[in-house]
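**Q** Presented below are the structures under discussion, each in the form of structure tokens.
Every number in this text was worked out from the coordinates using simple rules, so none of it is lab data. All values derive from a computational prediction rather than experimental measurement. Cβ atoms are built from the backbone, for glycine too; each structure is taken alone.
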Structure P
């Protein structure tokens, strides 16, 4: 593989390299970005590799047009391989309102192949590519120019080893017959809804912090207001108002400047600012919101011993994941287990498709006393009860 550590800085050069890359069945892709001081991530570098070459693209170069890159990402004939793709895909969506397809995420594939929950790129490099990654440049400032040789070398390593990782994971998935298992997770990654930052849905990130459902209408309005402000100013949400302050205001629901100023979480003088006025308007909108527009907060709360059932299901999940060599996170999460503990027909992924065959049916059998857990040679074993 030819490694080019000189970043591409012109549209003509970018078009030429994208035309070459488009001739391959798959390419590996990564990005470097900064978002510490902005709402939207700022793209600083793009890395792409095929089996023949690895290149760097400088999106900050003067007058470069990234359309050839976007065309490559939209090319249905080329599989785009990422590791832990979500943030990279968000950037590409923001650039051109497209999602790279077809898509393959090596982190998800590795979990299905039994490499553990949220396995790191470094671990896969070590396990599958027999390579060590120098992480000294990982948290450097990618927006500063010129980039150092160490940064450029590190950036290329993020895609060069990924080619071998992809090939080995594909071989494992095909051999085990599990290639279709990752389709559901990929469908989530390739859905535009995953990356659309809709202010009206911003409350979902915070709803779990509420103690009382009556506070939800105010939280919905406050979260939507903050999201719109953060987008308008292009600053992180926390620069507008921190999460804990937003929840405090939603819970207290102050309706006057004085009441807002009495909240301990509110900085002195904030209540008399324009932002404070906007905040009070959002509170008022929440308090007068039509109840029919407020969703119910559904939480699976095990009753009548359900807590113990959840704990048994967790043990079962761990035993099945070890036996089948699949990361527990891919099979079920705690919400799934709590739902199954209280409802045999719960609408959760763990009771659908391959997950049901692998785990869901066993979970229901355990609940019905048709399956038992035992310790054998220091490991949990499953015993069917006739």
Structure Q
């Protein structure tokens, strides 16, 4: 850490230049003899990236920012706050603490929290910021978290770990391909805590994860504004039953859809009856990630349009549904579309043989804030266009 960054004149400069091109700042001469231009550019870049993702840090004076990559890799505040509710007991160790966002929120729920970070510079930055934020119940250790567990007799109520996928691996990955390797160290983790929480990227396949891990009690699929952010695997030492899968949407309100793993392939009803005045339901990405496509329809009393299209209809509104809801105004065929003039609407394509941009060009469709044109298929394979207005956002 370069403590000169914390001087008032420097902090004022950073605040003043948040919207300045950082490339220009990085290439220009630094106005401060004790700081390089690249250091200033990094602080500005990282603070700017924190504005929406980490508003508490952004709005607190005197925060020291790490390299921008650490900001990109860290949890957002909204997801960190949610996962803090999964911790149990009075003591928690975060084995991969990083910038300390998750640790900070765990510290708001747990009496004693330990933050491990193998990068000593990042550990120092996280510790400094915790003091600024008055999180005084966190102990910071610049060590490898797994090695600490191997060499201590201490036990914890909860262990939290966020393994990073190794760079050489492709899009499809397994937990054993991550660092730290929680699969080969699972016995160690279970011996040190009653509960383990593992955060993974949403790219990890749920079935593949269950093959690698034992004693999984819950899997939380967390999304924000229809973007799946993370999977949270809750492991309880003595748990031997089927895990519960919980789709969580964190928007203007928190919504959940949960089920036991063996229930995901329930029967669903299909319909070819789609009329004006009915409602169309589009599940949030968190629901889709669970794979419980039939159960969604059964749980919310919805009928599905097509086996390969995750769109559902109903004659009533289900406001607890995690996803978008549209009121159907009209059902159109491709022939009808050719006759239409001055078409407006946001184009959605679901299981339809064309791209949105091509359809907009073909039918000269102008975008709209409320109206939508949904190109999809009915149960028997007939292509249809649903003209609808949105009444519930993600």
Structure R
């Protein structure tokens, strides 16, 4: 073995520790040459110590990492880098690339001058390969989701395109018939015509909802600080403007802020407050309350109404597409509104839950981020 600069009586114990260690260990001089290596180091790289001692450490380093390693060596010797904890690539004797976790510390003499470097090397090639496989699988899953979302959007667009034109014709001609032939129609005829128009209207609403569901699933989020109170006031004004004859008491707590996509959060509030409005028919004034509180990094938003409510035994169906707990005569719609709400909440790394008692109103609670997520700040 080569002489280690500044060695003393304790060096024998140091060598015994190196020999017994299952971690690859080596001593490198200040010029970057191997002085000593232990058996574990030999096993990692496939070389005998006699082949390594005296050669440049760069000889085992992957060509793409040589410049980085030389920069690290200069920093350690100069004292700009107190110690090194990094991952880098080496080359095995058979030519295979080795990914290693490397720890390097500087050993100094009694006057504080650097004497040599102590290197510990752990082979993490298997771990690195597993991480690459996991990343590849995640990318494949992302690509599959993107493809599925794209197909969903194509389907929604095709359905909307193919059905909206005949629906418009049905709605237009039935309206003309009701206007021009109303006096010639008896009560049964008018009832039939009303059913046709109502069915066409429901189908049009379903197409819009399908398009919204596809949109919230595929659209790219543009997160920012969003004033939910302002959005809720906006939605409340839209509901009142659509049916000005109905009396309403809509109360929104001020200064509720969430981190998210303003377009999607507005759509989510429109669905929830729209449901509260629909299911409060015959209970005027309509009462809707939007409140919230900050809980750590999240904002909890609660939307309450005093409408007809629902039976909690069927709550598991609420957020599933096309599941309806009420019929059209009670305000039930296409069954996609709450599915859209859940999808928007999930895309914001949040959640939504519901609670209700029949004839005593319903409460929907949203959990949304109140500030930028860590990965968005990185």
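**Q** Name the one structure among P, Q, R that percent of Cα pairs over 25 Å apart, for residues 97-288 alone of 45 was derived from. Could the numbers behind the result be given before it?
**A** Details: P: 58; Q: 45; R: 67.
Working through the options, I get structure Q.
**Q** Also, quick follow-up: A value of 11.2 was computed for mean count of other Cβ atoms within 10 Å over residues 105-112; which of P, Q, R is the source structure? Intermediate values should be presented prior to the final figure.
**A** On the way: P: 24.8; Q: 19.2; R: 11.2.
The value was obtained from structure R.
**Q** Have a look at P, Q, R and say which one yields 3.8 for distance in nm of label points 7 Å out along Cα→Cβ at positions 41 and 217, as calculated.
**A** Working: P: 3.8; Q: 4.9; R: 5.7.
Answer for the origin of the read-out: P.
**Q** Next up: Assign the value -8000, calculated as helix-only ellipticity at 222 nm (-39500 (n - 2.57) for each DSSP H run of 4 or more, over all residues; to 500), to the correct structure from P, Q, R.
**A** Numbers: P: -13000; Q: -8000; R: -15000.
This figure was derived from Q.
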